Structures are given as structure tokens and as C-alpha cells.
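Multiple structures are listed underneath, in C-alpha cells.
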Structure P
Amino acid sequence: MDKEAGIAGLIERFADLPDARVEGRTDHDLLDIVVLALCAVMSGAEGWDDIEDWGREREAWLRRYLGLRNGIPGHDTIRRVFEILSPMELERRFDTWMGEVCPAVKGRVIAIDGKALRGSARSERGLRALHQVSAYAADYGLTLGQRTCEEKSNEITAIEELLPALALKGAVVTIDAMGCQTAIAAQITAGGGDYVLAVKDNQPHLAEALRDFFATLNAPGHCRRQVSLHETLDKGHGRIETRRCTAVGELDWLDLLGLKARWSRLVSVACIESTRDLGGKISTEQRYVISSLPADSRRILHAVRAHWGIENRLHWVLDVSFGEDASTIRKGNAPQNLSLLKKIVLNLIRLDTADKTKTSLRLRRKRAAWKDDVRIRILGFTSQ
């Protein structure tokens, strides 16, 4: 990962953001406002008032790097700018920046998943929560891109729009059942990637075929199949969880059902059986996936488990550490833009390999707020 080039390029990418404000009637430069907000969010700011207050406290420091021709903008100005700033333009620059930071993910897992911005819902006005689809480099803990949609049902379109922005060659893309679509599988393979797609009842014929096949796999009276098996065991907090992956590459039975040809480069299917023992209470769950990878149970199970990391290391972090679910910002483009700033901050902190301490994200953000040298290091600014 090219940390230095990537961070240096971030501010450069922002420099040509289209300004939707009336030309000649602006008191503050757009780049100043965006960089101010980025620094404030890194330092713990959660809303427009916080950003303004932090800026006024750190104005002397900010002037080392920004023009600030009329000082620190007020919170209303900051709010209005983020309400009209094009999220598509901001996302494109984010995509380009991450392409510089993390140009190659060959053999690595890119997890794609959707998340609701729950605080953006307005039931009294009939407005549902906005949804975002994020691409996450699981092995690096970095967000590679995001797209926003108005409804969960539109996540398929958002995935289709996000995929071309990603460097897919050699990567393994994992998506939950919502993204288990023939067009999406074709997009991934056309981009040089492989896929592991969860199968549920939104693909009813395929889901039924997989359940029936694995229920009778190598049972007496049925055709013997070569299988790949891999099992993991996790213990902790009074819980014992066993995951057993069974992968099969002989798919003639699926071809006979007229289902195989619909999926681009489909070469294997797998069942992941999870057995959880929690204080003597045992529960079992089966999940099914289809994949363009060979029938390698170890590799497929790794991809599936890496996908679960997007919930713990991205969605959960955004909600708990950045208060994303609690945010009630809804108007205009502000929710999408502020959410992307949070992901940029999270990426910057995780790219800060100079911090060798195993401290929490909360404490690292506090250090960025308290100490100029820490903030400078994370942002990649040159000390002045």
C-alpha cells in the first residue's frame, strides 16, 4: 500500500471538487470547508456545531495549511455546503484516492455489503432511512468505495455502480444474498475477479437445489462426489463455535437443472455449517454459497469469514465510534457526504502504521484532537 502517495493525493483530489454555490458570492473556499470538516471529524466532531467549534479552537493550526480567507465558517455555512455538495463527485475522488493507496488486492477479499443510516429516517414525513453500499478490503481493514441509495431494494443498482470503480483483477469479491445476481457475477468476472456469493430464497430455485444437494451428498443410493472439507474451531467468552465448509466442484447436477449456465464462470458450490455451543445450548445453521473459485474449502471459508468482518470492523465501528446510527442529519446530500468523511478518517487512522500501540480507535481520535503532531502524522501533512 502506497500510504504517502495516497494521503498526499487525497487533498489534491478534493481541490477540483465542483462547487455548487453561486459563483462570486462565497466567503469561504470549498476546499477549506472540506478539509476543516475532515480534521474535525478525525478529532471527534459529530455535527456541524462541533466542526465549527473545533475549527475555532484550532484556527491557528489550520492556517498553516489552509487559506481561510474569512476565518472559520459558521456551522450553518458548513451544513449548507455539505447539503449541496455532490456525493457522486466526492465518492469518485475517494475511489481514485483508494486506488492509489491500495492499488492491488490480488488474492485478497473485497467484501461488499449494505448498511442503513438509521438516524436519517423521518417517519413523520414518510422518509425511510438511506442505505449505503460499501466495498471493504477485508485484509487491510480499509473502505475502498461507497454508493448511496434511497431504498434497500436499490442496493443491487448501487453494487452495479460501485463495481466498475474497484480494481477487481485477482480479487475475491464476497456479497450477501442481496447481491447474488447473474449480472453482478458477470461484472465481477469481466473485471478479472472471482466471486463468492451467498444464496438465499431471493434465488428460490438455486437455493432449493443447493439445500437438496447437500442434504443427500454422498448418502447411500446417491452418486459419490469428490468433496473438499475444512473445519475451524473458535473458543471464547463461554462460546464454542465450529465451522465446517464442504465444497464441491462437480456441478453436472446443477447443469441438468438448467441453473449452472446462468452464472458466469461458476465452478464450485459450498455449504458452511456453523455449530454454536453457548453454555450447553447448541444451535446449528447452514449457509450456502456459489463461487467462481475452485472447490477449495479452506479458501472459500476464509472468504466467507472475511466478509463477516465488514460488520464488525466497519459497520459496528461507524455506529459505535462515530455515532453514525445516532446521527439525525438528513437534509440534502449531507448524510452521504458526512458518512464518507467518517470512512476517510477511519482509513487514515488505520493507515497510520507509525502508531505501534494497540490503543482503541476512540483513544487514537482523542490523541488526534489533543496533539498536533499526531494529527499531522495521520493526515500526512508536512509540519510547519
Structure Q
Amino acid sequence: MLTGTVQWTAQERVVHGKPAAEVVPAEIERIGAKRVLLLTTQSLTGSRLIRDVTSALGDRCVGRFAAIRAHSPREAVIAGAAFAREVEADHLLAVGGGSVVDATKTMLLALWRGVRDVDALSALAPKRGAGPLALLDSDRMRMTAVPTTLSAAEFTNGAGISDVQRKVKLSFSHPRMAPIAVILDPAATLETPMELMLSTGMRAMDHAVERWCSIRPHPLGDGLAIQAMGMLAENLPAIKARPDDLEPRLNCQLAAWLTQLSAAPGVPNGASHGIGYILGGYAGVPHGITSCISLAATLEWNEPVNGERQRAVAEKLGRPGARPCDVMRDFVKSLGLPTRLGDVGIAADRIPELARQYDGTGPIATNPRPVRGADDLAEILKLAV
């Protein structure tokens, strides 16, 4: 008999298909916030999206923090939290991709717990095997997200940031880290570079495939993951072919949402995601690009234990009967994205060094085919050479 628990986040609303500049003020009014700090990246500061949202907020926007970089460095989190205190913000608005969203989530944690330096922030990262941080009465401030990529970070109550000095990712989880509201405006993605848009779409595909092939599948997760796979397979190429068409962009945003909902029954990811954390934190590869490289290699390595299950992946990508790992590599290539470690400047002789970063935790530990240590992980990485 199947037993388990479906755990939802503390997210209240997802508004989709409407202009962000129209929805943001209405959501801020509904929430009751008076002093909103907008958080973004330097590359978005001059965008029409930021101008329109800032203008729509009017006097409620008390400042803008645009120093968030790729992989959400600890230093940016602490600086953003300090600025939020300075302007006496009562709500955070993240406008950007996964790095902006994850940094903003972690800023909430820093504000809730009075954290003012990077070492104190790192100390809050849960130890191996620990669950989410406990909910305290002081954990009240919330955030809203307007995503500009397909990372789907806005749909989780977890966040990953970077310790640049040690070249590792720090992960946090808290019931109220999930944005209280998410605004899916396809027009908000129009100024996102095509490679970033498509590669984060592959990150969403990675979520869907790994949940479908998970060591602990669930009927709810299966239904959401397989639907998302089909939507992404159809609409990512459409974005590339018709960049100005909002319909496939919205479809991909909705698919990315489904991929994260598929985790609610406790369905874990596998080695592809864990390799992504290593390639991102240790080697500086953008998160979306890590999935372009690691997903097909992981499918190939897992084939002996879940090859039958993988057949649905090839079917959803339009090539029933073909080998799923080959189908996935070809799909990534068709989007004009890298598929090999060498494509991002990582030579084969670095594989042992990368494999040694595996500490026995995280998604690699829940891979369908057990990864027993650095030697096994190196074998997966060799499939991506």
C-alpha cells in the first residue's frame, strides 16, 4: 500500500498570463505591504520590465538592490538584507531568475534571524540529514516573485546560495521561504537572453525527467512530471523559432511550475541535479547549462535500472523506441545548447577533482542507481565528455 505525505509550500497565489506591472501593485495591496524593496540583477536594471514595475509601485517602492550575481553569493545576500534594514522594507519583490529568487529567499532568513555576516549565515545551513528550519514567531516578512527565466525556484521553500571561497553550495529550507505570490508574465521573459531562457527550460526538463524516473515515484508526481515533459518538449523549440510569441513562453512557465509541484509528495531528484550543484558551485557553470550536460549522462548511467521507465521520456520528446539518453542529447543540441563538459571548458582530466566534491548527501544520494562514491560519480561525468 502506498503511504506518504503531500507537503505544500506556504504559497498563496500564482497569477499567470497578466502583465506584471498590473498585477504587482494589486498583490502588494492585497498583502498589505507599505514599503517594498525590489531585488534584481544589474543586467535587468535598465529593462522595460523593471521600469514598468517600479513605476506601477510608486511610493511603495522604497529602493532597488541590483547586486545579485549568478549562483547567489553569500555576500550579496548579506548586503541585500542590510539594505532592506536600512530602507525599513516590509516586503521583498524579486524580479529575475533563479539566482535572484534564491538570494531573496535567503535574505528573508537573514532578516528573520538577525544575521549580519556570511559566517553566521552559513551556520544556519542545516547539517546532514536535518529537515527544514523551524518556524519562529519572528519569521513574518514575505516576498513576491516575478520570474524572468524557467528555473522555477519561485515555487519551492528551499534556496541555494554560494560560498565562493570554498566553492560549495549552501542549501536552506524554511516553510515561509516560498514567495507568498508568484506572477507569471510571459512578457517578463522577452528581454531574457535566448540561451538563458532555453537552458533554464532544460533545468525544468531536468526536474520533470528526474521526478518521473525517481527512486520514489508517486501518482501525483508522475502525472505532473509527464505533463510538464510534453509541454516543454513542444514549447521550448517554439520559443527558439518564434521569440516574440508569448504563448509558448507562458506554456513553459506553467510547465516549470508543474515540475516543482511534482515534488510535493516527497519525490526526490537524482544525480543530474546533484551534479548540477557541483558544476555550479565548484566550477561556476550556470545552473541551466548544468542540466544540458548532466541529464543525458545520468539517463545513460541509470538505464540498467530504469530503462523501461525512461521509455516515456523518449516518447514525450517525439522519438518513441529510441534510446532516451540519445534523444535527450539531440533535443538539447536542437536548442543550440551545450551537451558536453568540454563545451563549457571542463577538460576530462578534471573529472576526478569534480567527483571528489560529492559528500554523500543531496540528490545524488537518491539517484535510482546507487552512486556509492566519487568513483561512481566519475563514471557518470565521463559519459558527458
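Looking at mean count of other Cβ atoms within 10 Å over residues 95-102 over structures P, Q, structure Q comes out largest.
For Kirkwood radius over Cα pairs in Å, the highest value in the series P, Q is held by structure P.
If mean count of other Cβ atoms within 10 Å over residues 191-198 computes to 17.9, which of P, Q did it come from? It must be structure Q, since only it matches. Assuming -12000 is helix-only ellipticity at 222 nm (-39500 (n - 2.57) for each DSSP H run of 4 or more, over all residues; to 500) as calculated from a single structure, say which of P, Q it is. Computed on structure P. Comparing mean count of other Cβ atoms within 10 Å over residues 71-78 across structures P, Q, the highest figure comes from Q.
FYI, it's all coordinate maths here, none of it is from the lab. Everything numeric here is computed off the predicted structure, so don't read it as measured data. Cβ atoms are built from the backbone, for glycine too; each structure is taken alone.
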